[in-house]
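No lab work stands behind these numbers, since they all come straight from the coordinates. Just so we're clear, the structure is a prediction, and the values are computed from it rather than from any experiment. Cβ atoms are built from the backbone, for glycine too; each structure is taken alone.
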Structure 1
Amino acid sequence: MPFGAEVQEGGGVRFRLWAPQAECVHLQLEPFEGEKRLLPMEKSGHGWYHLRTDEACPGTLYRYQVNEELFVPDPASRYQPEDIHGPSEVVSAEGFPWDDGDWKGRPWEEAILYEMHVGTFTSEGTFAAAAARLDCLVDLGITAVELMPVADFPGGRNWGYDGALLFAADSSYGRPEDLKRFVRTAHHQGLMVFLDVVYNHFGPEGNYLHIYAESFFTNKHQTPWGAAINFDGPDSRTVRDFFIHNALYWLEEYHVDGLRIDAVHAIHDDSRPHILQELAQEVRETLGRERHIHLVLENDNNAARFLKRDSAGTPIFYSAQWNDDIHHTLHCLLTKETGGYYADYKDRSVFFLGRCLAEGFAYQGESSKYRSGGRRGESSKDLPPTAFVSFIQNHDQVGNRAFGDRITHLAEERALRVAVAIVLLAPSPPLLFMGQEFNCLEPFLFFCDFGPDLARSVTEGRRREFARFPEFKDPATRGNIPDPNHVSTFQRSKLNWDSLSKSAHKTWLAYHRDLLALRRRHIVPRLRGLRGQQAAFRLLDEKLLEVAWVLGDGSGLTLVAALGQGLEKVIDRPPGDILFETQEGTARHDVFEAMPRWYAAWFLER
């Protein structure tokens, strides 16, 4: 890794900092034999400063002094024991006793993802406590744990999308060794580990790059967070390398199996190859030759070009994208909400659901009302269903609601059971948001821990954000929105695992477990070789949907679903054996003569 502190084989440590706007840089070691040591770093051209010294070793705390004035942490720090403004710690890349050498990951078609926020997954909120509960996820049928971002953020609590030091796992969760133990434990239990990373901006507190490395940013493009990351301007080569090496760092040094790259629609790059393509190509041509490594995007633009497959059906760049379209469509059907981006789905919800299941995106270039008539998306029907991750909950869709409401609190139970069956048995890899599997009662709220001035503006800004919704026009109502910076908001979001002693929660857990067992036994073995344009959907009635897939082994899989309206005419039953139905006995004849208002049945023709 060209950035940061690297322990040398023969002893000592090499330090490198890219500071093109700095006139001079010193390395401060603290403490050294009871006192701080300030060592001048040598300027080596193209904005780089370097120093190799025998006065440092693993465990040494250090900072950089810029222009003989400001002391800053290492932007490539591996660990910040005193949080984001404190000194960095030298960590040996090879100092952890890995024993998962036989682990090569799992094929993508086996992916059943579980999104986890380390700080709220357990009462302790640490990597160690989370590792102790991984057996629960194995028993559930999960094959991949997806951690929300862990890059060092300000304070003791955060969703993770405000990280400023992208190579350092936040100290509130534990030391680097604790995260490595988490990954090692997961691999021993057959679980892949994915990490959510943010390459579209740095957090608003703790980012010192503006002072000595302005070239990291460009005013050529703007994002919701201000000036964009410089991926296509002068000095962008070093910036691109910084993020590419960050991806390789988590995959190699922490043995993670995949990355989910956040909000890539806010990554602007007019050069060729696009930074997303270059990053993916670097991963696949190095580490990807020896292991199953999976790269997943979040992309509001629905840019299908990043998901292309080669002639053998192997992803060229990215394995899949989070499919917000299927969430929005199901949410409209389950809750009847039509505000915000749900307005784009309210009039053709059943059609869009069928299109998502058969072709991937609901919006493939159509005009979007929510986006003032602008066109959204690219054609995705040539892609296999495995290129799209489906879900009915995730951190965004729950936590960006004013009160962190989960879908289980907004929809009737029989409708929710249908939605869960659709997502968990469809060919697309499903994602569960932590606690969903047992219908947890805790909300997932937006929380952070900024300094006083920023904290005040975040709290006020969040309440202003909801003022445009009719239900929050009253200032008193907006005042009830939980304060993101108050510790109680964070504490309320922690899962209560004791609730599993209650029968209602046990029932939901059993439902998810049974469906995932069906998926693992009957669906997953047939997904290898799945191609695009092997599915079709049709509306049998206004709210009655049929979707049929030809799977990778030639088997036929068919879904029939009633989505808020009962059957009003006799229809033929699809061919094959009944794999599952939400109300047993409904599909026992050759035709459907009656059907509940909410119902789903799956048929498998071997």
Structure 2
Amino acid sequence: MNSDYIDTTATETRQSGSVGIFFNGTLEQRPDEAIMGSQIASEAFVKAFIKYGILNRYDFFAAPFREDAVSHELEDYLQKEHIAPEKVRIYGYGALTGKGDGHNYTVLHEAGPRFQRPYNLRGMHADMRCPITFTHHTFSYADMLHYWFLPLLLADSQEYDAIICTSQAAKIGISTILNHTASRFEAQFGAGLKFRGRFELIPIGVDTDLFRPRDKVSVRQQLDLPAGAFVILSFGRFSVADKMDLLPLLRVFQHLVRDNPHRTLVLVLAGTQRGGYAQVVANYTATLGIERNVVLRPAPTEDRHLLFAAADVFVSPADNIQEAFGLTPIEAMACGVPQVVADWNGYRDTVVHEVTGYRVPTYWLKCDEDLCSGAKLMPFDFDHLSLAQSVVVDPKIYAQYLQALIDHNSVRQAMAAASREHALKHYSWPVIVHRYETYWQELAEIAAKAPSIRYPTADYARPNYFEAFQHYATQILPLQSRIRLTPAGRAVIQGREVLPTYPGFTETLNPTVLLRCLLRIQKPRQTTIPSPGILIDEIAMAISADLQLHADFVRRHIMWLMKYGFLELDADLPHSAA
């Protein structure tokens, strides 16, 4: 840990308790895919709790097809950070349905916005009475009223559940939209809905060991930036539809270049892109005649911490309702780089005006009636772009603030020092982890005193696959059907043939269970005569009891073995339609 940060949690003794966290790992990144801040934040969140958390155990629940990836990712991280592996356990979702200790958590937490998963898990256990918390990310899209806000109102929320809001702006926005959705739903359908949980304000953290002040001359040499220039950095997704319009910033920068003929000014615009907006920025740079002063890096970068450390000032003229917190200003802050940002959304919480940087006034007016009326028909980027185009980030004041930092080195240095101190005090991951775990304990105490809950058994969203689709099959096998081993199945037992595998195999099937099914039917003596039949359910119930598995899970294994010809029915069935 960096020497100028004192970890206040390091001296605390480990507390009893465990947290179940839904996490699907880092999404694989294509070279041309825009990196979303939510991906970065979710990964950092999980690793911070593994490293700095003081609870006894952290269980991670991974979706099918992601379980192996999550296991490898977290195991590599444990090894890299020299963390005891027993602190972390990983479960696939399938294991949660019959998990014996699946209801003794201090809290269930969703690392992203998909709150349905912890609610579904809690609802499966009649005696589970633990808080549920989850962290929002973007909540501005119109269709989220149907697939996020309405399900949240329908969820069996309790007084000890909480939405973790990353900024005051997000807290107000989510509460406002929830109330809007509830009131309109009641007016249309006559049903009163309410989210009974809490709203807690805890920001996203930053790795203050990675994002830290560095020698600018050395870093600029690594990045091929001029050592003596005044470097202004903007880092964020190149997207005018759901991030920010950079063209007004280029106009401000053009005036700065003109007004500072004896200074070398460089504007670095970095980040991934969507929709080809980076080329628009490049073309407009040429139109303004400042292409020699602008460096474009529209691609994924693993060295963004170096880019921040190389800058003299960080800028972000955010103008989009998609932005709820804003991670990049605190990354700049941690690197000791003053921030000049739009007075918009979460930036209002993080950037301390005239202390760590400046917040540029923004102006807006009500001009959304047509967009609200047509929101269910139009794509989100049309609405978001239309609204962003009406948000003004005062260009004159933007130029004034930047000019002040160009002119006054002492002011810039004071803001740099204050930025680093502020980031360490409020946004370093040990601080954020401590806030979460303190709050979790508070919620757990409330839950312990709350009356017992009987969760609804009639869940409208619970599917009934077999009832809905059984007519697809030619014939439905009774559970009392007899099956027997085939020569191919015997070859697997004897090691002369291996079971085939494919992507998704280990997420849905367990090789140990498959082999146990075959062994259960195997006749003790060697013979070329087919093994006598055994009841499907006799095998399923026996293996289910032995391995503490759901019987239907075992039945699917038996059917798979029949599918591949390792088992067969003891008597032929007619092949006509049922």
Out of 1, 2, which one gives 44, 25, 23 for semi-axes √(5λ) of the Cα gyration tensor in Å as computed from the coordinates?
1
One of 1, 2 was used to compute FRET efficiency 1/(1 + (r/R0)^6) of positions 20 and 252 (r between Cβ atoms, R0 = 35 Å, to 0.05), and the answer was 0.15. Which one was it?
2
Note: helix-only ellipticity at 222 nm (-39500 (n - 2.57) for each DSSP H run of 4 or more, over all residues; to 500) at -12500, derived from one of structures 1, 2, originates from structure 2
Quick check: 20, 18, 14 is what I get for semi-axes √(5λ) of the Cα gyration tensor in Å, for residues 220-347 alone, calculated from one of 1, 2. Which structure matches?
2
When distance in nm of label points 7 Å out along Cα→Cβ at positions 92 and 260 is calculated, the result is 5.7; to which of the structures 1, 2 does this value belong?
2
Per relative contact order in percent (Cα under 8 Å, 6 or more apart), the highest-valued of structures 1, 2
2
